[in-house]
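Structures are listed in the sections that come next.
Rule-based calculations on the coordinates, nothing more; no lab input. These numbers come from a predicted model, not from an experiment. Cβ atoms are built from the backbone, for glycine too; each structure is taken alone.
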Structure I
Amino acid sequence: MKRYFYDPSVSAPLPFLKDSGIPIYLYGMGNGAEKAQTYLARHGLAPAGVFASDGYVRGQSFSGFPVRSLSAVAQKEPDGFAAVVAFGCSGEDARRLFSRVRESGGIVFLPDLPLFGEEGTDDTFLKEKEGEISSARSLFRDPDSLRLFDALLRYKRTQTPEDLFRAVLPPDRLFSLFDPASVRKAVDGGAYRGDTAAEMIARFPALSEILCFEPDPASFRRLELFSDPRVRLRCYRAGLYSGNGELPFSGGGNRGAHFGQTEKGAARVLALDSLPEAAGCDYLKLDVEGCEKEALLGVKNRIRRDRPVLSLSVYHRADDLFSLPLLLSGLCADYRLFLSRADVSPAWDITLTAIPNEKLKGAPAHG
């Protein structure tokens, strides 16, 4: 009986999948599986089938394959198989599900497939970006952020769940590095249905006004229903970008709504620098589904004038983890940068927090 073993210290994941001849199965369906299948095809690999977790198999098919149960795949592949994960969930659920795959003879691979853009992280991509990665790493002087940065890079190379699970650093510690009572006015870029506005209200006791930006019509309707007597909310049905205008937009009322090439419609975009009412912003959050770079360029003057604390998502595109810190450093060189990441699978919910030197408190000593 043949058994397959993967040692990330000996081989990168894609060469292993190619050279070993191990049967590859997509674990999951939907957009994630489509992206994983495209990623595999780009490297000359094809899945042997598709399976789903217990309770999700109801006679479906995906990409021409019947969706099997885990036990059916284990029975079909007694020598073992590779499970390429193609869905998102909490870290706790992922550990439980992946353990069952291993118990059934599977080797779990968790490819780093960004939500937007065609690139997937592999050795070639990381080698091409070595200079940018090194430059971005040098911007983090906080030991915990450095450890997280390195852990994420290791995961991107090995694509193993074990390395991803080591790359977790809860964001709560970052709110102790500046005075929450100093935040009186905030901007919520990617406000969704008001969930992050509610978090801001809970965290910042002196907060009196939030400018909320949400381009998706269904989410915006829910956002308008959100209110709190302690805070004035200004709601804009628009996305934040480098300039004012309209862009192709794919909505749907969920967190996957985004700007890009689509025939589904269009939505308004605004540069925050163009809005007088944004003056005096103390806290700026940008979680704008792959448009973080453009949104930053559209608020660079406000950042230099008002010097807000920044919270920026850095996981939507393949190079966000290093290209966005480099861009931000160019806009405000005397900000200190910190990383955090929630315990989720895959490598989502990575946040870059940037704090002006004069607003730092209780930060580790820096050289």
Structure II
Amino acid sequence: MSNDPFQSWEDPQATPLIRFENVTKRFGDFTAVDNLTLDIYEKEFFALLGASGCGKTTLMRMLAGFEQPTEGRIILGGQDIAPIPVNKRDINMMFQSYALFPHLTVADNIAFGLKRSDMPASEIAGRVEEMLKMVQLSQFAKRKPHQISGGQRQRVALARSLAKNPKVLLLDEPLAALDKKLRQETQFELMDIQEKLGTTFMIVTHDQEEAMTVASRVAVMNAGIIKQIATPDAIYERPNSTYVADFIGEVNLITGKIASGTEKSCKIAWEGGTITAQPREKLAKGTEVRFAIRPEKVAISAKKPAATNAVQGKVHDIAYLGNISTYHVQTETGQIIKAQLANAQRLSRRSFTWEDSVWLSWTDTAGIVLTE
């Protein structure tokens, strides 16, 4: 049992703050969300990750109240929220467009919702100042949205969304409009704010790097179904399917069949030879599998290494990414396997170049054996 409030999902006694129970949403003949069950706990920073059209925004819109489930229930704090109108739900939503009022100042944008709430008028100015401080925009209080940068507008929208202290904040692709560097900085700001406030955040994104950075747990969605829910490290290191392995980061996928095996070790026969790996369970001989291994777990050398798994090939392509280089190596059977090396030395000292004959190798624990 976990005592850490940010690991509530590991505690069998913990009650989820949000529960989707067998939720389906259809638009005519199209099923956007398909019989989905999901628990989100208090103080979580939960990410819904998936390609466009996978159903993640529809799920968020149902929680906010902009859409109603076709079937199933959504529970918030132990209460079915179906009959509760949008403005009465203890949920706020920050839109991708920020939706700031152009004629109001930064301070008035943040105060807008508070003036329509039951907060005493005497407390509003203090709350606005508190929010401005939190997003480090106190000196911009009197400016209009067009007089500040995109990143600052994003922070105004965040402060406005959090001003009424909602139980849940929904973030729909909140950083999509920002450039890469600012997006990365803002991700850490979001995490700090979420941790300070203890508000439950639910972010919808198609950016895997963003989901992996900010979230306590990630749900990978595809075609209205959740494929896997896990912590970012588990999603990356222990994907449960070919889809998740392929969707998150770079991966080599090698198709083969189980040649022999026990519960702790197996041999996979593929067109390039045999791979020794450690499966999650004993697999019957002849079972078709995909062996998934990340490029950074593949070593590259000029001479044949004394390794459990080794395969020879030629450098077909090199992607230089500054801190790392990805080598695309073509094996004798034509399969491309990617290996990554950190660029610890200057480029002129690079060990391998195009058409070089090299060996790729990895340990028996480096990859994952997938049956789906």
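Work out the source of 23.5 here, i.e. which of I, II gives that when Kirkwood radius over Cα pairs in Å is computed.
Values: I: 21.9; II: 23.5.
It was calculated from structure II.
Using distance in nm of label points 7 Å out along Cα→Cβ at positions 116 and 164 as the calculated read-out, with 2.1 as its value, let me know the right label among I, II. Provide the component values of the computation, followed by the final result.
On the way: I: 2.1; II: 0.8.
This value belongs to structure I.
Thinking only about Kirkwood radius over Cα pairs in Å, for residues 244-323 alone, which of I, II has the largest value?
Numbers: I: 13.7; II: 14.4.
Once Kirkwood radius over Cα pairs in Å, for residues 244-323 alone is tallied for I, II, the winner is II.
helix-only ellipticity at 222 nm (-39500 (n - 2.57) for each DSSP H run of 4 or more, over all residues; to 500) was computed and gave -9000; which structure, I, II, did it come from? Intermediate results must be reported in sequence, preceding the final value.
Values: I: -9000; II: -6500.
Answer for the origin of the read-out: I.
For distance in nm of label points 7 Å out along Cα→Cβ at positions 44 and 340, which structure out of I, II has the highest calculated value?
Once distance in nm of label points 7 Å out along Cα→Cβ at positions 44 and 340 is tallied for I, II, the winner is I.
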